[in-house]
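Each structure below is given as structure tokens.
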Structure 1
Amino acid sequence: MNKVFSAINHIHSKGIVHRDIKPENILFLDKHQDSEIKIVDFGLSVKCDGNRDLSTVVGTPLYVSPNVLQGRYDMSSDNWSAGVLLYVLLVGSPPFYGKTRQEIFKKIEKA
């Protein structure tokens, strides 16, 4: 997770918000235990200068932040997603789960 947060910090320093941090978008460079990681799939990413909020609701439902659902967010939404990723790695299941997208979103907004 240290490498994940470091990679997110790097893209944020370049003014890029990924907007879809999830396990499927974190790859290892090789099979070594201390392998470098790569964050992939920048299809939903945008440049953000930090002076304006983003408003497009995008991302994978289990990993989106409440701010994304409210339509007013910034780079910190990637940090929320990384926190959910950490939870999934530690617990083995997502912190907010539902049978429908709406059910998941209600639980995230309530948190």
Structure 2
Amino acid sequence: MDQLFAKTQLLRDQLEEVYKSHRLTMQTVGMGSIFNIILGEGNIKNYRDMSKADTKLRKKIDYELLKLGVYTKPLNRYSMAVVHTEEDIQRTVSAHDEAIKRVINK
């Protein structure tokens, strides 16, 4: 489990850095091997806080990710598994970077 949680944290940290590099306010929220990407400011403590998130932008990014071969059900959470490799993590992070570029440049 420690290895799984470490991989999950690595993905979360790298995704937060990618979004930050594009000047997008993003945080990952979750526990263990499951997390979600929230676009917006402020701590997420309950469902009311989620109403402040930019779900329109998140959906656009998610649809671009699908075009890039990274399956994520739009607005859904991420679930890591022990079979995910560091290569999978890097591919996912790179796809997010490209998806953000495509959405921003539209």
Structure (1, 2) behind the derived value 10.3, 28 of Rg and Dmax of the Cα atoms in Å, for residues 9-48 alone: 2
Structure (1, 2) behind the derived value 0.50 of FRET efficiency 1/(1 + (r/R0)^6) of positions 17 and 97 (r between Cβ atoms, R0 = 25 Å, to 0.05): 1
Identity of the structure behind 1.9 (criterion: distance in nm of label points 7 Å out along Cα→Cβ at positions 1 and 73, calculated), options 1, 2: 1
For volume of the Cα convex hull per residue in Å³ computed as 104, the structure of 1, 2 it came from: 1
At a computed -11500 (helix-only ellipticity at 222 nm (-39500 (n - 2.57) for each DSSP H run of 4 or more, over all residues; to 500)), which of 1, 2: 1
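Bear in mind that the values in this text are calculations on the coordinates, not laboratory data. Remember, predicted model here, so these are calculated numbers, not experimental data. Cβ atoms are built from the backbone, for glycine too; each structure is taken alone.
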